[in-house]
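Below: a set of structures, written as structure tokens.
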Structure I
Amino acid sequence: MKKYITSLFVLLLVLTRATGQINTQYFDKNWKPATKENMVYFRPEPISVNGKYLFKDYYKSGKLQFEGYSLSKTEEKFDGLVKYYSEQGKITGTSVFKNGVLNGPVKTYYENGKLNQDAIYKDGEEENVSVYSYKGTEINGETIPYDLITVYEKSDRVKQIVYDGDLKGIRQEMRFNEYKALYYGTDGKLLGEMVFDLYGNPNNGTMIDFKFDPMRVSGTRIFVDGEEQVPSKI
């Protein structure tokens, strides 16, 4: 019956559950009120600490599932950092609240401890989010041979980075809002830059092709006004 938080949606959904009493409360797997015999999670009475109330939720096993400070003893009016844990004791999510409203970073983690999503909220609204995928995971049914970060601002995808373990090493950065791609070598130095047209076709610059596992340069192509240049023979 374990439940890991692996998305912002689930993290925020859990944070909206209501409380109406101050004795030990019992919940089912969907965080609906339950009997002690049928519970999956439970919450003891919050503890008063320096003008706030410390909420702690537990798995049925007694392992800590959540902790955070609320401005109210009977409501989830969180203030400051809250944390979520797997039943094995690993962090699965964190978020920052101000006066009961999300304000600051909201992070979720994979079961192996790697970062999954890293978002910034302001006054309860998501400003931006970075989504992390790692070599060997599946995206749209295919196993990717590289690490990947996709950055969104509001609902717009603005940036995507393909890399191989080191964000300062060999990588490809797509900047969608600039119609541009930047390519870097193993030493982190810029190898080329390509500007694309409005349809996503290479227009002007140097395009670097990569092979993966490990990531390495496989070729270089030059475009001028949308036309690929034939390499000169020596």
Structure II
Amino acid sequence: MLDYQRDGFAVVEDVYGPAEIEAILGVIEQAGTGSNCRRSANLFAIRNLLAELPQLPPLIWNERFTELLNTLLPTPHHLVKAIYFDKPAGSNWVVAWHQDLMVAVDRRADLPGFGPWNVRPEGVNVQPPREYLEGICTLRIHLDKCDEGNGALRVVSGSHQYGAIHASAIAEFTPQATVCPVPAGGVMLMKPLTLHASHRSTDARPRRVIHLEFSSQALPASLRWREDAARVS
């Protein structure tokens, strides 16, 4: 995984075959309309995905995915985030340049280096110290072929090495951006501190993605990753 460690992102192809993708999508289509699910003409998204759809983990954790995750992180793996989202043909939003700095935790705690805090109806989010962000690995499972035409991520290679980048400095990095296409069944690896964005789609193809974040680090003072706590409770 030299490219991933150096660049902050990489693509691993053929993690899932067509039949496996079909089975995963079949479970996702069974999702209801509860507080974790948003379904409209413009968006289909599911938060807390693995707890919401407990039939999914056996389909996701095939031999290739398990080997990939174990190569990236030592065990045990703590689930930091699990989201499904689709960018349907009727939807055409732009995702601005950003880093994934906030993580979901089970409660608020007065801890050095943790903050700012953000309390929402779905739970508590916080920006942890840099070492926790550097220990997180994002695996984006692509259920459709994704390229510039249907909103593939744009990324800035090596930007993860600079820690949290102030909003006023982001424009200095983006001229070096590159598009990161991923075939159906492939997994895009990304570090949360890697600058990324996506443009509007220019065609009608969907972009269905399962976004999973993992860490091998436990949080301090009995604080827990919220989705990991929900999965095992």
Structure III
Amino acid sequence: MTMRTVDWTALRRRDEEPANEGLRERKKRMLRRQLSDTATEMFMERGFDAVRVSEVAAACGVSEKTVFNYFPTKESLVLDLGAVTSDSVRTALADPDLPPVEAALRILSGELTDVTSWLTAQDDAAEAKAEFLRFGALIRSTPSLRAYQRDMADEQSVVAAEALSQRCAGSPDDPELQITAAALLALWPIQARALRRHLSGARPLDQLHDAVTDDVRRAARLLETGLNSLVHAR
């Protein structure tokens, strides 16, 4: 592989690093991170379909079975943060004191902060921006990754409907809660597209978070009144 130009390891949620974990848990967490980071580098260099899981395993000095013990599919090697978003959605949307749109916006802001912090931490900001955009292009150009991403979004929508049902004495199968969950989860691709658009331009990195957030909040304002009144009325 080519020399590493950006540090993919830094693009991880801070809450993935528990303060009081034991040595065994830390080794498992670090191996999981190594597998994902190595796979990401190999996919970025050669293309997703051109890299076998056995090659990722060999590059990390483990067996192919070990890789699948950590990641159930090849796609999950590169799209490995969906479960973190699901956990955040489950917790935030179940809070009766937090309006649902504001809950979604808080999660999105945290995820955006992770990305912008990662970008500014790299030695070469221009190279980091280019690599991040290439990472997004890899996902969009690979049918199996797009399908996996859609499946994750569907699962997160189910999680959101379940969380909302806890606060308004409804059923996750109620059409009102299903459309509410779908509308809230639609803010994630809005943020992804806004991030890509602003990164593709000449906007300085120190303005990136505010610019993307403004776009997301414009979309959220169209949802806020209707969704909040629905939840409080039930």
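Starting from the value 47, 18, 13: which structure in I, II, III was semi-axes √(5λ) of the Cα gyration tensor in Å calculated from? Please list the in-between numbers first.
Details: I: 47, 18, 13; II: 25, 22, 18; III: 32, 22, 16.
So the calculation was done on I.
Of the structures labelled I, II, III, which one yields -5000 when helix-only ellipticity at 222 nm (-39500 (n - 2.57) for each DSSP H run of 4 or more, over all residues; to 500) is computed from its coordinates? Provide the component values of the computation, followed by the final result.
On the way: I: -1000; II: -5000; III: -24500.
Attributed to the structure labelled II.
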Which one of I, II, III has distance in nm of label points 7 Å out along Cα→Cβ at positions 126 and 158, as calculated from the coordinates, equal to 1.5? I
Test item: relative contact order in percent (Cα under 8 Å, 6 or more apart) calculated as 32, pick one of I, II, III: II
Answer label among I, II, III for the case where Cα extents along the principal axes in Å, for residues 30-77 alone, calculated from the coordinates, equals 33, 19, 15: I
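Bear in mind that the values in this text are calculations on the coordinates, not laboratory data. Here the structure is a predicted model, which is why all the values come from computation and not from measurement. Cβ atoms are built from the backbone, for glycine too; each structure is taken alone.
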